[in-house]
Structure I
């Protein structure tokens, strides 16, 4: 067993952290382990990548069951960043969000948006005026 930093199939170096890379049953997994790069950590990730994938899938599933809808989440994001903008800019963004996003998607839950139906959901955004698209 070699412990150089480049001989691992499922443990890859990305910046100063280790990522898991795997393809299981035609599903590709690539995510950060938040472990810093060292020979010991690389070896541990390589030997325990299946356990890490299961843990990651559980975290993703738990995050998807929160029940947030797009309208609520969008308002929370706008409010979180409003202190960095002028008040009239915040109001303008909020009005654009309500008129062009909430009116088209409604109160669709974030967990309902899957890669299979995302194109269909967002296909009606093509007719938004370019001036509005430039805001984002």
Structure II
């Protein structure tokens, strides 16, 4: 998919997700995202979805993904997608996995070699990048 088409598709997904969240009072944002009402982040050709670890919130997100899939024909890649939870019981964790059908991922999530963490990045967080040659780092 071209980058421009991806941006258009993610805009549609964003609108669907926002509408679902507004329509369902059962949706709860992740506690660190509640103040700014952050439910997802799109970057290049990836998306990170964020919500409270409740079944009702997960169902709202799943319904938005299903609606988007019906409209666009696009679906998440189960081989590349993960569900990452924190502070939920093993029972809820398994139910969340069943709702989405993704495998379990673990923190810290790494994106392009950099860990996604809630605190400020330190030099040691980026040390794997320093072991790459400049050509590998910039040319892939």
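Summary table below
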item	result
If FRET efficiency 1/(1 + (r/R0)^6) of positions 54 and 94 (r between Cβ atoms, R0 = 25 Å, to 0.05) is computed and equals 0.05, the structure in I, II	I
semi-axes √(5λ) of the Cα gyration tensor in Å from the coordinates reads 27, 20, 15; which among I, II	II
Structures I, II, by FRET efficiency 1/(1 + (r/R0)^6) of positions 22 and 102 (r between Cβ atoms, R0 = 25 Å, to 0.05): label with the highest value	II
Among I, II, structure where distance in nm of label points 7 Å out along Cα→Cβ at positions 46 and 70 as derived comes to 4.4	I
Winner on distance in nm of label points 7 Å out along Cα→Cβ at positions 110 and 126 once structures I, II are ranked, highest first	I
Structure from which 4.4 was derived, distance in nm of label points 7 Å out along Cα→Cβ at positions 62 and 86, options I, II	I
Among I, II, which structure scores highest (criterion: distance in nm of label points 7 Å out along Cα→Cβ at positions 14 and 30)	II
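Read-outs throughout are calculated quantities, based only on the coordinates presented, and are distinct from any laboratory measurement. Computed from a predicted model, the values in this text were never measured in an experiment. Cβ atoms are built from the backbone, for glycine too; each structure is taken alone.
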